[in-house]
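Got some structures for you, see below.
Where a number appears in this text, it was derived from the coordinates with a stated rule and is not lab data. If you're wondering where the values come from, they're calculated on a predicted model, not measured in any experiment.
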Structure I
C-alpha cells in the first residue's frame, strides 16, 4: 500500500507543480472521460476500485463498470425511469444501495446484491413533508439517510442490516434547523461518515452554512458554522469529505450559473466542532470533494466549471481542470473518479 500512497502523492504534487508552471491547469494531468452512452446527469457516484465504479442519476439511471470505464452496464432498477437518483453507496461490485430524491413517495431507496441484475425497494417515503437528499454507510450494515427538515428538524433514516430495512430515528437529539435551511442533493456528499459512528451533515439556505456532527450514528447532533456564505436558497455547504474522524473539508457556494461563490471552502481539524475558511478558496461553486487516498494533505474538489486541487489539507486550492463534474470519489487502490452532466464520467489519468 505504501507504493500506491507514494504514487498518489506524487500525482498530486505533479498536478500542482504543472498548474503553477502553466497557469490554471494548462498542461496538468486531466480527467480521462469514459464514454457511458447516455445523457443522464450522474450526481451519485460510488468508486469501489480503479476498475469498478457505480454511477446513479437522472431518469432512474444506474450504471456499473468493472473494467475501468471502458464499458458500462445499464443496471437501472425496473420501473425507475421517472425517478431522480442522487446518491449511490457501493460495498463492492455486486452490493449497492441507491437513493432517489423528491417530495413524498419520490424519495426511495433500492438495494441490489447481484450487481444490479435485480433490485429490491427497501424504503419509500410516505410523509409528504419529507424530502431525502443524501445517503451514507458507516460499514456494511449501518447506514443513514437524511431528509430536509420536517417540523423544524432534519429527519434521519437509519438501517442496521445493510439497507434491507429502514427506520426513522427520534429527533430529540437533533438541533433546530435555521429558517429556510435544507440539504443539497447535488453530489451525494451532504451526508458523509468516517469510522463506525461519526457522521456529518452539510446545510445551506439558512442564515449561515452549517455542518452538523453526530458521534453516535445519528442519535444526537451538534451544529457548527463553517463561514461558507449562505443566506439564500441557492447558497451554502454542498459537499463534505473526512479522511478520518477529525480532519474534514467542506465546499459549496452558489450553484446558480454566473453567480460569485466567495469563501466557498473550509477546513476542520477537530471533527467539525470548528471550521476555518480556506486562505485561497476554490475558484467557484464546488459540489463535490474527496481526499486523495493515502494522503494527509491532498484532495480534489469538483463543480460545473472545473476541478480544484489542494495539497496542504484544504488551506489553498488551485484549478487544474475546467471540465464539468458534480461529484468525485477516490479509492484505496489509487483510483479517483468523477461524474456529472450529459453522462460524463471520468477517471483521473495515471
Structure II
C-alpha cells in the first residue's frame, strides 16, 4: 500500500535541538535579531538548512501586529490577458521601491471565486488589496475597509463601497472609435463586446452609443453582440455578423481578446470591414490594427501610489483617477465602406 502523505515539515524545536540552543535563541537567530552571537547564528542557520526549515513569515508578522505585513494582494480577471500582466507590472514595480511584495491571483471573472480569494488574502494578513473586480457590488468589504485595510479598485469601480479607484476613460475611448468610423463613411457598424454584466463593457457601449446618436444612426443596436468573452467566442460573433444581410461595413471590438478573435475571423477575407479595437495589441502596429490605446502600466503605478498614501496614513475622501485613452489610426480603422451606398 502506497503512503501518499507528504512528509511533515521540520519544526523550530527540531532546529533548536540539532543546533544545541533553546527554541527562543533559534527563533532570534533565524529572525535576524542583533543580540545573537555570529557563531550561534551560523550554527542555527546550518541546522535549519540541513532540515529544510523556513520561518513562517505570516505567523511572525501576526506576532508583530497585523499592520506590519509587506504583502499586497492583486486580484485580476485573467492573468493570461496582457492587459492585466501590464497592470501588474506597473503596480509591482512601484511597490517594490517601497519594499512591498505583490501576490497575484486570477478570478477568471467569477464573483464567487473572487470573494473566496479576497477572504483568503485577508486571512493571510495582506496589507492592502488591489482588485479588478467581477462582482456586482462590494458592500461586504466595508467592515474590513473600516478597520484599516486599503482597497484600491482598478479598471472597474467599487459599488456600494467608498474606496479609491483607478479607471480608464472607457466612455470617451469608445466614443472616439465610433465617431472615427462614422467619419470614414460607415453607417452599419458591428460592436462585439465582453460580458454584459461588466461595468467596462457597459461604459464602452455607452460611449459608442453616444457617437451613434450624434451621427443620427438609430439601428446600431441591431449589430451589437455581447458576452463574447474569449477569443473563440469573439471569432464566432464576428463570423455571425459578417453573415448577415446586409453585413456591417465596420467593426468595433471592445477589448484586446475580442480584437484577436476578430482578426482570426477576418483572415483571408477578400474585402474586410474596417476595424477599431479597444486596448492595444502586441503586434497591433505591425499588423496595422487601429486601436483605442491607453497606458496600462500607468494604471498600476497610480494604484500603487494611492495605496501607499493610504498605508502611510491618508484618511481623506476616496479618490478616483482616470487614465486617458487615445485613438491610434494604423490603417484598419480607416478603410472606407465596401459599399459606398451604406
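Quick one: volume of the Cα convex hull per residue in Å³ came out at 193 when computed from one of I, II, so which one is it?
II
Taking 9.4 as the value of mean projected area of the Cα convex hull in nm², for residues 176-311 alone derived from one of the structures shown (I, II), identify that structure.
Details: I: 7.3; II: 9.4.
It must be structure II, since only it matches.
Given a value of -13000 for helix-only ellipticity at 222 nm (-39500 (n - 2.57) for each DSSP H run of 4 or more, over all residues; to 500), point me to the structure among I, II it was derived from. Write down the numbers at each step before the final one.
On the way: I: -2000; II: -13000.
It traces back to II.
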